[in-house]
1. For which of the structures 1, 2 does the calculation of distance in nm of label points 7 Å out along Cα→Cβ at positions 12 and 52 return 0.9?
2. If you rank structures 1, 2 by volume of the Cα convex hull per residue in Å³, which sits at the top with the largest value?
3. As an exercise: distance in nm of label points 7 Å out along Cα→Cβ at positions 84 and 252, calculated from one structure in 1, 2, equals 3.4. Which structure is it?
4. Given 1.00 as the derived value for FRET efficiency 1/(1 + (r/R0)^6) of positions 28 and 92 (r between Cβ atoms, R0 = 30 Å, to 0.05), which of the supplied structures 1, 2 does it correspond to?
5. Tell me which structure, out of 1, 2, gives 20 once relative contact order in percent (Cα under 8 Å, 6 or more apart) is calculated.
Structure 1
């Protein structure tokens with residue numbers, strides 16, 4: 001496509017992509033119904049490199065161009081973890097891969113910074129235990145498995161917090177190596193927990209874990225009746241829902257999150273200063 005098509009931005013993300021390349025899952029005999037796509041983070045970085053010549057020609061021109069740009073890298077690792085859970089890996093083994101996942105992400109960020117990027121936003125991981133898809137598939141009769149303040153499955157949220165702690169440490173290391181850059185850690189974990197605990201404060205329905213687009217089940221999510229399939233309905237007012245389809249948030253949710261990143265308090269430092 002022509003370069004001018006991307007003057008306002010380009011999104012290289014692919015739904016279902018992972019940080020790990022597919023060869024990682026094959027090499028480690030991780031198989032599941034949730035198969036990783038071939039469009040991993042390294043593939044997406046390659047797409048960026050292929051687009052680059054159409055945006056700028058010389059090294060100086062590219063550095064000037066990317067210095068004025070905003071890069072967002074992240075929110076991909078959830079699929080890695082979900083694939084591992086679906087492959088029945090124990091939690092301890094899954095957590096052991098977190099550091100490598102973050103190394104892959106920060107490696108991508110380093111390449112962007114070396115090519116002239118100056119403002120990079122790095123989102124943390126969502127509280128996975130609050131996703132209706134997780135709540136449905138891993139439903140438990142053991143009440144102690146749940147956080148009584150949210151109704152979310154705690155062991156998945158422990159993984160998210162662990163991931164975020166490692167990511168924040170990596171962000172601080174990047175800031176030391178690239179002091180000229182504005183490297184933003186964007187927290188999505190705490191905003192989503194706030195939505196779940198106090199939905200009315202944000203205009204959401206009183207049962208925030210129920211999805212807008214789905215059919216059947218406690219959370220209106222069913223693996224046999226996914227959003228987009230025939231006879232699967234959409235809620236009347238999506239702006240009052242936290243979750244769209246079981247795995248993704250609604251635009252209303254992302255609007256609240258984006259504002260908290262632009263102005264604070266959930267971005268360090270805020271994007272808009």
Structure 2
């Protein structure tokens with residue numbers, strides 16, 4: 001095998017002979033199902049076996065379909081909306097007065113030009129957030145890079161900026177970007193199959209989450225990245241740059257809470273694949 005394939009490959013859970021047998025079985029069924037030289041009965045049996053294998057594959061991939069839609073559902077990012085709602089931590093009796101909207105930016109310049117804001121109309125409060133996905137470069141479309149986003153560069157409002165408009169109540173304690181990234185990992189852990197989670201817990205490099213790396217300027221935060229640092233002890237440390245501003249900050253920067261968020265989809269992909277690279 002090519003060296004780059006071996007370097008990125010995962011520890012096998014079956015022999016080469018077993019793998020070849022599984023692939024050969026599906027290949028033969030496909031040829032039988034599509035060959036006019038076979039009887040209708042043989043074709044029906046081949047189709048039946050192919051459908052069985054497709055259903056097995058579908059069950060394996062189902063968690064990825066579910067979790068990837070949290071990143072982007074075609075219009076917005078449900079995960080970013082959840083993150084902003086979690087930062088606000090509004091009491092149940094005020095949640096029906098709160099709406100969070102998330103706009104996905106196409107590029108980093110657009111993200112830099114937009115600031116989140118809070119609007120109040122009567123008793124109703126709307127919070128507008130902005131986010132940008134950062135996908136790994138893959139110009140030759142090979143299978144080495146992961147398919148999920150590296151991070152979500154997300155601009156939100158801090159809790160106190162929203163409570164000022166939403167009104168008094170028993171809000172949850174303020175949370176950090178670290179807390180949100182731990183939430184993303186918990187979402188992925190819940191979505192993963194029991195087999196995948198057991199494999200990750202037994203063999204994978206375990207993710208840990210460090211305190212936020214606080215930035216003092218918007219440009220400093222914008223140029224920062226969510227980092228994954230191998231600690232050399234079987235763990236990988238995740239750190240988010242963060243920018244949190246006071247309510248009296250100047251030039252429209254008041255009450256901001258910026259995070260580089262871990263995507264639940266990225267966390268799920270890590271559980272299934274990347275955590276297992278270079279382990280015996």
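1. That value comes from structure 1.
2. Evaluating volume of the Cα convex hull per residue in Å³ on every structure, the highest lands on 2.
3. Only structure 1 yields this read-out.
4. Among 1, 2, the structure yielding 1.00 for FRET efficiency 1/(1 + (r/R0)^6) of positions 28 and 92 (r between Cβ atoms, R0 = 30 Å, to 0.05) is 1.
5. Checking each candidate, the match is 2.
The numbers here are math on the coordinates, done by the rules we state, and not lab data. These numbers were taken from a predicted model, which means no experiment stands behind them. Cβ atoms are built from the backbone, for glycine too; each structure is taken alone.
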